[in-house]
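These are the structures in question, set out in turn.
Each reported figure results from applying straightforward, stated rules to the coordinates on display, with no laboratory input. Computed from a predicted model, the values in this text were never measured in an experiment. Cβ atoms are built from the backbone, for glycine too; each structure is taken alone.
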Structure P
Amino acid sequence: MTQTISTPAPAASPTTRQHVTDLILVAKRGLGLSYTAIAEALGTHRVWTTSALLGQHPFPAAVAEKLCTLLELPGACSPILQEVPMRGSFETLPPTDPTIYRLYEALQVYGPALKYLIHEDFGDGIMSAINFDLQLGRVPAEDGERVQIILTGKFLPYKW
């Protein structure tokens, strides 16, 4: 009896952003890279890059090419990475992931207070999530490390 060894069929060319995101996550894991290491290699902001790797932002062409090289992704991924994505999620609310749920919970509890204080301090308007920056860090504390999240967005007054 002869044994036949078959080689796996080549992966189909990626056609959707979700497919590319899946390829990114597999490559990241296989290469043993952290999100921070990828951002450093690309020369991009760590939080923005992680969000982009998860499909929430388009990559500039040069960065998409560099990412494909770094993660050994098919060249067909680059144009898909440059497309403006469908942002957000179509999950049911409230979110079920515990970390995301706690952020959601914090905004449910403190969101109205933040809204009123923004209006009190700035007037009638909103904080932009387009002209926006987000920082994530650690803060030492006696009872254990704390997560620090800093959101900064441009104030956009309502125009009548």
Structure Q
Amino acid sequence: MDPEKQQLSDNGISVSLTPSPLDITSTITTVKNPAAGAIVLFAGTTRDNFAGKPVKQLEYSSYPPLALRTMLSIAQTVKVKHGLTAISMVHRLGVVPIGEESILIAVSSPHRQAAWKGGEEALELCKEKVEVWKLEEFGGDEGGVWRANRDGAVGVSLDNNKGEDRP
């Protein structure tokens, strides 16, 4: 049990934010259902490089009340659109070391095609819309870069931003 986990749920939907390491087994268990013939899990992990630069770690921050509402809205939309049985979205906050998961998205549906498509859409919408920011800490003298949680976004160097605000 994670006492710091913040969560919202609604009819086969569970979304949460936590500073603790993510639990793949419990995320899959959340979406298991006798009516589902398919479960798809996406696990996003911290890699050791970005654009050819060594990454030491990632650190995620958020405004949880808003981020959870956005995650719930995305999950509700995707669940209906793809006819999913259940969906769980869990995002880690705080420091996420290399090789550890920062996000888990699990979906279940009667058939695999809906699960594949629904899981991918949930991930892309989460990265596009959810109010989560990441600090990418690089090795060497470069320091870190704050960026929205988007693939390939350039971000703002801590040197340029003086660490005062998040983009």
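Couple of notes before you dig in:
- If relative contact order in percent (Cα under 8 Å, 6 or more apart) is computed and equals 16, the structure in P, Q: P
- Entry that produces 3.4 once distance in nm of label points 7 Å out along Cα→Cβ at positions 36 and 84 is calculated, selected from P, Q: P
- Origin of the derived value 1.08 (Rg/Rh (Cα atoms, Kirkwood Rh); candidates P, Q): P
- The greatest value of mean count of other Cβ atoms within 10 Å over residues 20-27 among structures P, Q is that of P.
- In this comparison of P, Q, the computed figure -14000 for helix-only ellipticity at 222 nm (-39500 (n - 2.57) for each DSSP H run of 4 or more, over all residues; to 500) is attributed to P.
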